[in-house]
Structure P
Amino acid sequence: MAPTHTVIVHHRDTNKTYQFQVPEDRYILHTAESQGIDLPFSCRNGACTTCAVRVLEGDLVQPEAMGLSPDLRAQGYALLCVSYARSDLRVETQDEDEVYELQFGRYFGKGKVRFGLPLEDD
């Protein structure tokens, strides 16, 4: 049986704090959901930033977190949908748009958007 760790999640939008047990071989988000805890998520495969958290204490691994650059991981960001606890953890949900901008902002939304000619009616 895999070791189990205590995970504490502060959900900033609702100002609620959840504490639950997570086995090392289970995703944190999936385990929270199975215990009736409602946390933000969207894609469930590590490609977006909806379930992003900031790790305040503890260690986790997230080998499938495609939605976070190595730089953001080094700054303490994690995606709960593809994270495994490796110690007791304390994390805080993040604003999805803020994390998305940190991750992808340099690639999108630069300058004015120019539209082509309208389509002709058939």
Structure Q
Amino acid sequence: MAAHNELGRKGELLAADYLLTLGYRILEKNWVYGRAEIDLIALHEGRLIFVEVKTRRSVLHGEPEDFVNWKKEKQMEFASAVYIERRNHQGEIRFDIVAIVFENEQLYKINHIEDAFWPN
């Protein structure tokens, strides 16, 4: 596996563990519909939460969350609509970003951005 893919997987595992410590229940990891993928789908306080995880080794080129562009938001909107319909979820939903920056192999910073965006 390429180094950037390994870093991404590590970030997704850390993000899931982090959310679990906050009382979130992880329903899905890497949920795919068509070409769209949602890194994590969680349930917290009755709210269905769709999470994009961005992991970087540095912020030299910008914060990880800055790389969630309109195209990714549209893909998440598309996939989340299908997921909501399949699960017959009638409650609130939210789109979050969990951004992780590694300083070294063991030291990292997590920035959880709740309600990070709302697709049109």
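Taking relative contact order in percent (Cα under 8 Å, 6 or more apart) as the criterion, the top structure among P, Q is P, with the largest value.
Out of P, Q, choose the structure whose coordinates give helix-only ellipticity at 222 nm (-39500 (n - 2.57) for each DSSP H run of 4 or more, over all residues; to 500) equal to -10500 when calculated.
The read-out comes from structure Q.
Could you figure out which one of P, Q the value 6, 26, 34, 21, 9, 4, 0 for P(r) over Cα pairs in 5 Å bins from 0, in percent, for residues 14-53 alone was computed from? The correct label is Q. With distance in nm of label points 7 Å out along Cα→Cβ at positions 30 and 46 computed over the structures P, Q, the top value is the one for Q, the highest of the group. When Rg/Rh (Cα atoms, Kirkwood Rh) is calculated, the result is 1.13; to which of the structures P, Q does this value belong? Only one of P, Q returns 1.13 for Rg/Rh (Cα atoms, Kirkwood Rh), namely P.
Name the one structure among P, Q that distance in nm of label points 7 Å out along Cα→Cβ at positions 22 and 62 of 1.0 was derived from. This value belongs to structure P.
No value in this document is a laboratory result; all are computed from the given coordinates. All values derive from a computational prediction rather than experimental measurement. Cβ atoms are built from the backbone, for glycine too; each structure is taken alone.
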